[in-house]
Structure I
Amino acid sequence: MPVRIRLKRVGARNTPVFRVVVADGRSPRDGKFIEEIGTYQPLQKNDNVKLNLERADYWISQGAQPSDTVASFIRKLRRAAPAAAAAQ
């Protein structure tokens, strides 16, 4: 199985918090992982995704496959990065 970049739930009941992790595709959702590269807090209104894009790019270059949700986070953050750089 390939290495996957996916979400791992760590929040309490009715208060979801997720970590973006690099894990073996065979490991369970909340099980063993290789590296933590970000967080996602769905109940927070603004800036609810924090992700280390350099590490995500590294793992993708090594053959890791992002889940659909993580792929959408990566696209969203890449679109926002040039706008944030232009504002500074």
Structure II
Amino acid sequence: MLSWMAWTWPTALLFIGIFSAIGVLIIAEIRHPGGAARKGVLGLTTTRGDRLFISLLGTSYIFLAWLGLVGMPLWWPLGLSIAWGIFCFWKV
């Protein structure tokens, strides 16, 4: 059924993680409407969805830069990406 794309477990986990994060944001929006807009360190007024987008975009740049400059293993950029995500939701 899904033979048109070469699905691997890491790819599936990536998509499951992204969709889970969107699901958590939907639940947070239902419980506390309004998006919790605030002005952060970057000087932008952001909502939860904006912060998720910034963290996912930064994570992709972290992984691409790591792969281009260092290569394998990918545990260090994973840690940096988690720290970046925490920073985005805390201060941005």
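Bear in mind that the values in this text are calculations on the coordinates, not laboratory data. Please read these numbers as outputs of a predicted model, since none were measured by experiment. Cβ atoms are built from the backbone, for glycine too; each structure is taken alone.
Identify the structure, out of I, II, from whose coordinates distance in nm of label points 7 Å out along Cα→Cβ at positions 39 and 79 was calculated to give 3.6. Attributed to the structure labelled II.
Source structure of the calculated read-out (helix-only ellipticity at 222 nm (-39500 (n - 2.57) for each DSSP H run of 4 or more, over all residues; to 500), -10500) within I, II: I. Taking Rg/Rh (Cα atoms, Kirkwood Rh) as the measure, the highest value among I, II is held by II.
If Rg and Dmax of the Cα atoms in Å, for residues 23-70 alone computes to 14.0, 43, which of I, II did it come from? Value 14.0, 43 for Rg and Dmax of the Cα atoms in Å, for residues 23-70 alone corresponds to II out of I, II. Can you tell which of I, II yields 11.2 when mean count of other Cβ atoms within 10 Å over residues 15-22 is derived from it? The read-out was computed on structure II.
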